[in-house]
Every structure is written in structure tokens, then in C-alpha cells.
1. 1.12 is what came out when Cα Rg over 2.2 N^0.38 Å was calculated for one structure; which of P, Q, R is it?
2. Which of P, Q, R yields -9000 for helix-only ellipticity at 222 nm (-39500 (n - 2.57) for each DSSP H run of 4 or more, over all residues; to 500), as computed?
Structure P
Amino acid sequence: METNEEEIYQEHILDHYEDPFHNGHLPDATHMHEENNPLCGDVVRIELKLGDNGAIEDGYFSGKGCVISQASASMLLEEMVGKTVDDVKEFSAEKMLDLYGARLTPNRQKCCLLSWKVLQSTVHAPHQ
């Protein structure tokens, strides 16, 4: 039985939704930011620990919402932990959609891009 590419993406997405990478809170976070999508109610909060060299030493997310918003947050943090703030700034919305993999309608792209948008703001939001 042959598995098509879309089914592989769906399985990967469900894995990130059901067993997310770094879901929770980061007690020693140096940066954090939270946003929601008012149209659907999705919420994503990202907490990062940035090192003196500008590298993301650790990162966690929390939130609520659809499979797309929560799975994409997990995928994004898995991709970005260990990278630098400059890497985050260069990581475009298009790259985020490519990382997610599955084709999405424009409305569903907003769900996927919520965590990307939050991450872009988080690196500029020192935690008090």
C-alpha cells in the first residue's frame, strides 16, 4: 500500500499536535510574547532563553487552538532551538509554510503563521 505525500504530512502534523516539542513553560525565560487570532480564538505563547551570543538556548510554547496552530508551534520551536536571533529574523512566512508541509487555504495559513508571528515578536520582547 503506497502512502501519498499528503498522508505523510498529516501523520507528521498529528505527531506534533499529540506529542508536541517543548510544550509548557520555561521558568528561566529571558524573552516571551503571546498573541491570539481573534477570528478563530487560537492562542500561542512562546517563551525563550536567549544566550549572550544571541542563540536560542531553549524554548517552550503554550496555548490553545486548532491542530494547525498548535502543531506548527511545536514544529517551529523544534526548528529554531539552537539557532540565532538572526536566523529567526531570516525565517520567512514562506519558510514556515514549507516547514508545515501540508497545503493550506489562506484562512488556515493564518493558523499556521500565528506561531511564526509570535516568534518574530518574542526575540524583541525581553521578559521582565
Structure Q
Amino acid sequence: MSGYRDLSFLLKNMEPVQVPGSFIFTKISGETLETLGSSPILVYREAEAITVILTKEIAEAHSLPYESVWSLISLTVHSDLEAVGLLAKVTGILADAGITTNVVSAYYHDHLFVPQQRVQEALIILKNLSNSIVE
């Protein structure tokens, strides 16, 4: 089943939830990636390096450097990969509140990494946005 595309429906039904854990972004070599096995939740190969997102605990266990700690919010509505406007609206309202957002879109859902110290504020903002939508 493909996901939903209607922006009003997506916003009304996005149901943001915090995923337990603390997450970090770091760059690593191919050799280090092999030692991590399946522990990264995301691996992206850029021209400059391999970027991984993983839990803070795994990063520290492997002595991997990181600059900041992030919390993860998943929008649990099944958004279609071709849906237009959901992330623009969500990241825009968080930006208006001064909250940095790093986004990962997967097949079923969109996922927002926000600074750990601002996750509760971000959840409130997103829930208020969702509750303000009239279908």
C-alpha cells in the first residue's frame, strides 16, 4: 500500500512520537563501518566520507567522535514518498521556534532528529500543529 499524499490529512494524522534513545551523527571509514555491523540506523556514503547515525552508546563503545546529541521523533502517519509539503510545513514551524531539524525519509514514515535538549518543545509544537488542522 502506498502512503497518503493529502497534506491536510498528513498534518492532522502525523502523530509524532519520540523514539527512545540518544543519537549521534559521525563520519567514519569503510573499515570502521565493517566493525559496526548492523548497529547504525542510517548509513550514507557521501563523496567526502561515510556518514552514520547511531546511538550514543554504540558511538562511545567504539570511541567514535561526535559533536552533538540528538533525539528522534517519528511521524507515524504513512506518508507517500511523493507527498508534497509535509516536511516543508513541519521543518518550517520548528525553524520558526529556532529548533534545528535533520530529516530522514524512509518508505513508511518521516523521521526528525532534533537537539536532545529541545525534543519536548518540538513534540508540543508538532502536536499543536496537528491539532490545529481542520479537515
Structure R
Amino acid sequence: MSSTKRPMSPHLQVYRPQLTSVLSITHRITGVVLSAGLVVVVAWLLALAAGAEAFASFNSLLATAPGLILLAAWTLAMFYHLLNGIRHLCWDAGWLLDLRGAYASGWVVVALAFILTAVIWGVAL
């Protein structure tokens, strides 16, 4: 193997985060969060199948402050991932591909995700 020094490729640390890159990373993270949340949904369904006592016990666990925070975060992840997926479908159709459209649609996705989460949790509580 030769010992010539080749220039190193720039890594993420040399780039300034942009809205589009942050939203892309967030989309991947929310996908993982949604997958992890499915474990809770399956456990909830298993508790339902186990009987009324197990179901009530599991619901009381979810009704604690940490449980409600996790459920609210899961709801936010669901809305963000859904809306950002619709945004990507718009891009696939050739819409909003310019810089202004990409940034505007990104901010709309973030705002609507928080608004819809607040509406759902406002109605639920």
C-alpha cells in the first residue's frame, strides 16, 4: 500500500447545518422513534388481550407524566414524519424544488406537526 497523502473528504463537521439537512436527519430520527413506539403499541395490545386487570395496569403506566411525554413525543414524530413524507411526494412530482419552496414547505411541515400535535392532545386531555 502506498504511503502517499491524499486529501481527506470533508465531513459533516465542516458544513453549517441547513434547514433541509436538519429536516432530512429529523425525518430519519422520527422513523426510528415511530418504530420504537410500535413496541409500546404491541405491548398495549398484549395487555388488552391479557385481560382487564393487565390492560388497566398498562394504561395507568401510560398515564404517568413520563408516559404522557413519550406518547406526546410519539404523536409529534408521527405528524412530522407524515407531513414530511407528503413534502417528499411533492418533490417527486416536481413541486417546491426551488430553494424558496423547499424552505417554505419545510417550515410549514414543522409548524403543522406542532399544531396538529397540540390539537390532538388538547382534545385528548
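1. Q
2. It traces back to Q.
Every number in this text was worked out from the coordinates using simple rules, so none of it is lab data. Every value quoted in this text rests on a predicted model; they were computed, and no experiment measured them.
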